[in-house]
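Take a look at these structures.
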Structure 1
Amino acid sequence: MSQSVDLPNVDEFLQELATIQQAGSKRIAVLGSRHVPITHQHLIELMSYALVLSGNRLITSGATGTNSAAIRGAMRADPNLLTVILPQSLSRQPRESRDQLDQVMHLVENPANDTLSLAEASALCNQEIVSRCQQLICFAFHDSHTLLKTCQDAEDQRKLVTLFYFD
């Protein structure tokens, strides 16, 4: 009796295994909802701190909530290992975000997206972030359509995706 092997699944499994076992630093993206309880933000900050302290490069966006917590953790560990990619120009970010973002050494603005809605600009920004990372850690709600689409896109690109749900 012959067995058929689903090669794309084998390739996907081997890619994930290689990413998990990779020694040394990785490029890890942390993305998530803006609406995060403060206790969850502390956990995200601590996780980001530990990831960067371990030598990983962290990539995130500039929104409040999850991304802001990731920035705080990475900045405490090693600001040089943090890259923040904004969906639009810095001037379009909320005041509370701009104060934090002014401290980021590796800040990428996307002023060409200033005419787009925030949802459209965020989707493009998330695509850029995923293209730069090896692994995505995402914190979302079940109705966070943009974030869930980002996770699916990352999986389609054979990135290792860890998705945490708040609800």
Structure 2
Amino acid sequence: MPERMDTSSPIKLVTQNRKARHDYHLLEKWEAGLVLRGTEVKSLRAGMANLKDSYARISGGEIFLYGFHISPYDKGSRYNHDPLRTRKLLLHKKEIRKLQGRVEERGLTLVPVRVYFKGGKAKVEIALARGKKQYDKRADIAKRDAHRDMERDFQEKQR
């Protein structure tokens, strides 16, 4: 049930949080709608967004996204938005309660992984994540380097 990704509509990727895969073990992923104001949509469509230091938190039975930077729209007027404002995410109550139980009980956190448009609507993929230790990060880097070396050797033998 946690994998609610529907691939029937074309997806236009806006931004992704590459550091999330480096800093966290991503356990489950969820797709949530994103509540936006005025010029934020135009800025997102132009790709002017950054998920680098963002995180999600549940409060009052609702889920909010903090630290998600959407640059002000350059053709906007004085009604432009605050780039770092807190944005509400849209999930079913049952899903929010399930996530809240997992976050409180096991010490997990909610990390946004990517932002995209699907069927004309802005969506955020959030992941239930557990922080990696420093030795986990080093092991991942070593594994990736070893794989890259094997691929390089294989390519040289093919020539």
Structure 3
Amino acid sequence: MTQPGRTLAALLAFLALSACAAKRIPGTDIQDNVDTRAIVAIIDDYRKAVEARDPRAVMALVSPLYFDNAGTADPSDDLDYAQLEKALPADFEKLAGVRLEIGVKQISVDGDKATAEVFYDGHFRVITPRGEVAKTESDVQRMHFHHEKSGWKFVSGL
């Protein structure tokens, strides 16, 4: 085979392989499909609702099935939908300002359940009796979702 023939064959092989490769959400290693895009969108909606300190907007993203044990065996720190709904307004009232960045690292979907591993970097101005205090918090967290009639909703991990 001649050099131009080899080059053409290599180019065609590369194009065939790249056409079969799964598409990724831009800027991530996450497979691009309807479910993963919807999950990325709900995480961003959550970020916006927290920055706006809007408890109703957050609760619109949460399933009635919500339950979070905070990663402990101690039931005193467990949080269900009703407790979250009561806690959010009081928690947001303690904040003078919020900036939250969330990077989605991984999403896995299994039927009507999904998990997203995220990195968050939060900057808060907390209202205290002595005035506002700046706080920052960064961590990796798992968010869990359930697909319902209205779409994907959080079931734990907020």
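Of note:
- Source structure (of 1, 2, 3) for relative contact order in percent (Cα under 8 Å, 6 or more apart), computed value 30: 2
- Computing FRET efficiency 1/(1 + (r/R0)^6) of positions 107 and 147 (r between Cβ atoms, R0 = 25 Å, to 0.05) across structures 1, 2, 3 gives 0.70 for structure 1.
Coordinate-derived values only; no laboratory data. The structure displayed is predicted, hence computed values, not measured ones. Cβ atoms are built from the backbone, for glycine too; each structure is taken alone.
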